[in-house]
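Below, each structure is written out as structure tokens.
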Structure 1
Amino acid sequence: MGPYQTPLQVGLIGLGAVAEAHLAGAARAAGVQVVAGADLDPVRREAASARWNIRVYADVGEMLEREELKIACVLTPALTHRELALEAARRGVHVLCEKPLAASVEDARAIVGECARHGVKLFYGSTYRFLPAVRRAKDIVESGELGEIRLLFESFVGGAGIDSWRDLGSGHYPPGEPGGGGRGLVDHGIHLVDVFRWMTGSEVAMVAGRGNTSCAPPQPELLSMFFQSGAVGQLLYDEATFPTDLPWEGQFSWGGRWAEDGRVLPGGVWDDQPMSIRVHGTRGSLRIFPYGNHLFHSSEGQIRQVPLEGEPMPGNFTLQLESFARSVRDNTAPEITGEDGVRALEIVHAGFRSWVERSFVSLRA
């Protein structure tokens, strides 16, 4: 247990696929213990109880009433985040909420406001910030080695064609509102929106974009972010086509990663389409493989692989929970705040609005 004699007790709200990553990460975390979980699905409850030896409940209110929890992790679809986060906050339980913070900006702001009103801390679950390759890249950017950051880029273009594409559905995002698939702009790209803000240390001034809506046919998605610093962030996604990656362009992925159906895939296997982040500066560039756990640095005609420390996915979930536990114990601000979650959602939704309005959309400072 290290320096912690009494671990903070944690309960999970939602025991779906993402809960497996949280549970695996929590099993290695210092100073915390997952003791309970709630889910409407009896199969999920039984599986979580058997594998992780936690108490399980069909009713969230019953779990919050019976257990002496310090932290509740909201791991359900975004459409339910507001109701469940507030249920925990009203009982004085600190909240870690998965991304996106909510399905709408209004709901996200309500979560932030109500958690503050009830005096509980709110941690926004942007787990990319805790991946070793991403954290090391942030250090390099801050050191000035890359000079002035000019461009940040990430894409996923592939899948198995339009007939195999699956919308997350109305249980995740309201029909006709921003939504789509699991590797698209809303459910995945929001990670990168947060990481780009964090890595540049700059706010987004203006956006343009287009994205999929819930329960509608898919289309290519794009988000262009123009930062106050002068940098440009670009996200490009199409989950309903076929990849053009050639066999030798894959790599061994040393960290776990997500399958199309949301399951966690093991590390140490070949990934034929590894997702990556590209960061370009005036004096150098980085190629970051967040789940593959690789980082490459290019400058002045030379390229080198940067050694990484720490555990890849699901180790990022370990670090995330430990970070939140420290802020609860020390009564300090969470490392990633609810305001970060609101801002990421505002940026994504502004991209959708730009397509409707056929114009660039400016964001508040």
Structure 2
Amino acid sequence: MAEYQVKLKNWNGGVVALFAGTGRTVGGLQSIRFDKRLRTVGQFAVEIDGTDERIDLFDLDYQVEIWRRDRAGGLDWYVIFEGFHRSDEYRQDQSGQEVFVSRGHHYNCLLSAEPIYWLTGTAQARKSGAAETVAKAYVDENVGPGATSPPRLAAGVMPGLTVEADGGTGATWSGGRQFKNLLDTLTELADFAPADFMVVGTGPATFEFQWRADQWGYDRTRGNAEGNVPVVFSPQLGNVRNINYLYSRMTEVNVCYVIGQGAGVLRRTVTRTSGHEDDSPWARRAVARDSRNTAGTSALNDKGDEVLEKQGSRVKMVCTVKQTPATRFGRDWDVGDLVTVEYRSFSTTQKIVGVQVGVNQGGEETVQAIMEEPSAISS
């Protein structure tokens, strides 16, 4: 059985409380739930004995670190989730016990706190280059050390947030995203690259925006070229339950007409396809996108591919994972890994894009893996 504890840190990154176990005298921790996702804002809820005097220590944006240890899997204490306290909840349960609930967001929320707040036409609003380079520049100039005003229209610097060194990976991207939300833009770039990203705690009240080409974790599929021990999830292997397989084309777009610069019959257009438009006599689903501010055929192609990637068909799977000697969470697989999933007659490669973890008052841990088919289109 995995063990958990929660550290509460103040704005300076100093530990002000440690919660573990249950009951006021042995640590105060009652239950834990968290949703950790790549490329988006995850959240957490930590329940604590409502009579524990230390609940008064919680303050807005105090840092909450959730630590995990799995003795059976050979894992010592490590941080599995980190975020900011954003909500206080007090309640009394059916037995009359007082409960305090701390709720908050993963550090990725820093990326959704600001738009790209630069004037149209500036180098900070319109960019061209490797997707990683563009993404890290946008972060630096809108929430990182470069988000000072002037020249930004308003200061956006998030204290303690830095950007890791640029590796220049990913497909070449070009476009202007002035006034668009930063996180939405980063997700668009990661889809295009393809890549994953996350904000990671690096020390007391310090954080770093990190980018990983292709995927955050490791290729653990059956027969992977990296030589990693394969991880296969299957009801037949006894390591999953409540599995759900979804392959939907209800909202699919497989053809994109991109209309560029020019006037009347002289407007430049390109047509991009996903390769699935002829899967049946009636499979074609097309959209048109106005991109008059985009110059060059290559940039128009990129715009079309972005639409197809975002609105294409996908295989999605959700399953509750059982801890087995061969497939232990945190040791054999984690968020960002590529794994093989076998269910009925399907055998697919899936990327673990997130986990939903719950720990009840009895200490029982449940882990639900959220999986998606890896990006099918790249430039």
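Here, each number is a calculation from the coordinates, and none is a lab measurement. As the structure is a computational prediction, the values presented were derived from the model and not from experiment. Cβ atoms are built from the backbone, for glycine too; each structure is taken alone.
Out of 1, 2, which one gives 3.4 for distance in nm of label points 7 Å out along Cα→Cβ at positions 318 and 342 as computed from the coordinates? Mind dumping the intermediate values first?
Working: 1: 3.4; 2: 2.6.
Only one of 1, 2 returns 3.4 for distance in nm of label points 7 Å out along Cα→Cβ at positions 318 and 342, namely 1.
Can you say which of 1, 2 returns 18.6 when mean count of other Cβ atoms within 10 Å over residues 150-157 is computed? Label of the originating structure: 1. Of the structures labelled 1, 2, one was used to calculate distance in nm of label points 7 Å out along Cα→Cβ at positions 86 and 110, giving 1.5. Name it. The correct label is 2.
For relative contact order in percent (Cα under 8 Å, 6 or more apart), which of the structures 1, 2 scores highest?
Between 1, 2, the highest calculated value is found for 1.
Structures 1, 2 were shown, and mean projected area of the Cα convex hull in nm², for residues 254-325 alone at 8.1 was computed from 2. Work out the source of -9500 here, i.e. which of 1, 2 gives that when helix-only ellipticity at 222 nm (-39500 (n - 2.57) for each DSSP H run of 4 or more, over all residues; to 500) is computed. The value was obtained from structure 1. A value of 3.6 for distance in nm of label points 7 Å out along Cα→Cβ at positions 46 and 214, calculated from one of 1, 2, originates in structure 2. Structures compared: 1, 2; top value of distance in nm of label points 7 Å out along Cα→Cβ at positions 30 and 286, i.e. the largest, recorded for 2. When Rg/Rh (Cα atoms, Kirkwood Rh), for residues 78-141 alone is calculated for each of 1, 2, the greatest value falls to 2.
Which structure, out of 1, 2, was semi-axes √(5λ) of the Cα gyration tensor in Å derived from, given a value of 31, 24, 22? The structure behind it is 1.
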